[in-house]
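Following are the structures in question.
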Structure 1
Amino acid sequence: MKTSITAAYIHIPFCQTICTYCDFCKMFYKKEWAIKYLKALKEEIKKYYRGEYLDTIYIGGGTPSVLDVNELEELLKIVSYFNKNSNYEYTFECNVENITEKKLYLLKKYGVNRLSIGIQTFNTKYLKYLNRHHDNEEVIKKINIAKKIGFENINIDLIYALKNETLKDLEYDLDMFLKLNINHISTYSLIIEPNTILDINNEENISEELDYEMYKLINKKLNSNGYKRYEISNFAKEGYESRHNLTYWNNKCYYGFGLGASGYIDNIRYTNTRSLKNYLNGMYRIEEEILDDKKILENEFILGFRKTKGINKNEFCGKYNTRIEDNYNIMRLIEKGKLIDDGSNIYIDEKYVYTMNSILINFIGE
């Protein structure tokens, strides 16, 4: 059965440097690779894109902004192949050190209307720990240039729970982030993933107790400054929630193009190869999983309960032709007080959000 697709993710794997925590599909930038990659990307899109009008487009990485001006324009021309609805959201990920005024004007010219900028921290020692190469003055300068050019919808990323980080350190970062006066902040507790540089160096995560205190501080500080948490890791001012990421959390279908990208189309979740050689030779997808009704519903709960508002009861009924209250585990968790039914939505009680994984496990392998 063909399903409606309203979003596309495009992955650019190239980086100037490799961050110590990153486990995404990435590689060092080489011009000859970038040129060949863009040609292959164009062919993949032509092969699979069915011509739908898209609500959201997201170019991520890697570091898309590492491309030079000519390569960036070629990428933007390729993405122009997509039909877009009038009220679209078009996000471009960038790093502070390689985004320039010229590149920003080019993004604006091709219709990009949202930036996601990896700042991570304002603390110099932690920037070094993460292998980031910008400084605080550069962050402020680039944000101001982006605003001057007309980018109002900007996200910045914060990473916390770093080695030896204190609550005072985190509060300093939050204060600096707030001074930038942007509309969306994504916050990520550092998780040391296998085969990352931090993992190879035998680094360990901080204690759960301190991690939780940091989580509470972030919620308190951002909420008191006009940012509402609408998903476990994301805060936005009114009207600036990431529509693209809500596509994922609402368990809707989307395209994934590029090395290592994932997509969800016609009840099939697929993953692209991480082999540049195979990708350049037109061997794009390496895994396709056909989801049965049980698996689709499992994903609906696991993704939907990441949102502060949880799952809308009427939308769920319209989507699956059944009441969400008829699910045994839903009712059991409501009775235990871990889920709340406010009449319109069912969501995780705020006091259980930090430990939400223990709740979501109820929906796996029913």
Structure 2
Amino acid sequence: MSSAAANPQHQVSAAREALLELRGVAKRFGAREVLKNISLNIASGEFLTLLGESGSGKTTVLRLVAGFEQPSAGEIWMRGQRLDTLPAYKRRVNTVFQHYALFPHLSVRENVAYGLRVQKTSATEIGGRVDESLRMVKMQEFAASRPSKLSGGQQQRVALSRAIVNRPLLLLLDEPLSALDANLRKQMQSELKALQRELGITFLFVTHDQEEAMALSDRIALLRNGALEQVASPREIYAHPATAYTAQFIGQTNLLRGEILDGRAKCGALQWPTDGPSGAAIFSLRPEAIRLASDAVAPPGTARFRAALQQQFFSGASELLEVDCGGGQLLRVRIPARGPLSGEHEFVFSAAEAIRVQE
């Protein structure tokens, strides 16, 4: 991870108390190092997403916090108490899994009440808490139904209800929406975010879907090969990626490799003014940062170049262009939908939108 990615983005805002702290956590399975010195704070009431490719270590972090695995090194703390030394059943943590693991022979109400019965909670208290929990996920009318009679989205709500009825301080969600179809997944994203705001419970959410992470999170912790690549708000991580990997993983980008000399960056056919130090450099330039010159006002600090249109992809309100700047330099450009284009065009972008990143 770069030094830029290691800065105060890991730190919780002083306005909110840290609920969970991972301090130098590592995990090995035999000779394989799955997590490497992870240090991360999660604020009380925060929705933090662990994002990364398969095998990046995100589910392992969840399992360590839940108590299903023990760290090989480091410590996990919750509200001033050492968490990793406690057995799983003593942690005020609940998990919602990708596969909801509902008991098929029990009704919705009985599934939600199960954990409270195991804890020997009084019948009166169980009834009130189950009702409240089902109300929060809008499943009261299905209380007597069996899981087999429910849709995937309804089963997801029951799994959430079963988790929140125990009043955890922290809710762990391991790709809980991945089994849903695309439209239902979008709907559940909205409901999940609203539910988290209503409950005020801290959510630690795992996904490999960067759009989902951007839509739901207060902050995103991007993992790469068991190490933290960058931790920041969705807007920050998109607009100011610290590394080339982050820039490419979060959304689409054009990675421009070149050099800075005498206050100018030169990357193939593109040149623009910059105050960065001289030497080899890599820049991230988002496709939507590039505009047709005929559509844009070009203030000082604007880069201008000509390119030949290679392909055009219509996507509703916008269109993605692939353009050839010459010398084998291809760029992606996203513009508002305007109909078919052909031939050469002049394009512009602001120098401020070419973000220098580390390798």
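Below, the figures for the structure above:
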{"quantity": "Among 1, 2, which structure scores highest (criterion: Cα Rg over 2.2 N^0.38 Å, for residues 285-340 alone)", "calculated": "1"}
{"quantity": "Structure (1, 2) behind the derived value 1.6 of distance in nm of label points 7 Å out along Cα→Cβ at positions 205 and 221", "calculated": "2"}
{"quantity": "Ranking 1, 2 by FRET efficiency 1/(1 + (r/R0)^6) of positions 53 and 237 (r between Cβ atoms, R0 = 30 Å, to 0.05), the structure that comes out highest", "calculated": "2"}
{"quantity": "Computed 0.40 for FRET efficiency 1/(1 + (r/R0)^6) of positions 181 and 269 (r between Cβ atoms, R0 = 41 Å, to 0.05) - originating structure among 1, 2", "calculated": "2"}
{"quantity": "Answer label among 1, 2 for the case where helix-only ellipticity at 222 nm (-39500 (n - 2.57) for each DSSP H run of 4 or more, over all residues; to 500), calculated from the coordinates, equals -7000", "calculated": "2"}
{"quantity": "Computed 58, 52, 42 for Cα extents along the principal axes in Å - originating structure among 1, 2", "calculated": "1"}
{"quantity": "Identity of the structure behind 0.50 (criterion: FRET efficiency 1/(1 + (r/R0)^6) of positions 277 and 325 (r between Cβ atoms, R0 = 25 Å, to 0.05), calculated), options 1, 2", "calculated": "2"}
{"quantity": "Per distance in nm of label points 7 Å out along Cα→Cβ at positions 85 and 141, the highest-valued of structures 1, 2", "calculated": "2"}
{"quantity": "Mean count of other Cβ atoms within 10 Å over residues 45-52 from the coordinates reads 24.1; which among 1, 2", "calculated": "2"}
{"quantity": "Structure from which 67 was derived, volume of the Cα convex hull per residue in Å³, for residues 133-172 alone, options 1, 2", "calculated": "2"}
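Quick note: the coordinates plus some simple rules give every number you see, no bench work behind them. Please read these numbers as outputs of a predicted model, since none were measured by experiment. Cβ atoms are built from the backbone, for glycine too; each structure is taken alone.
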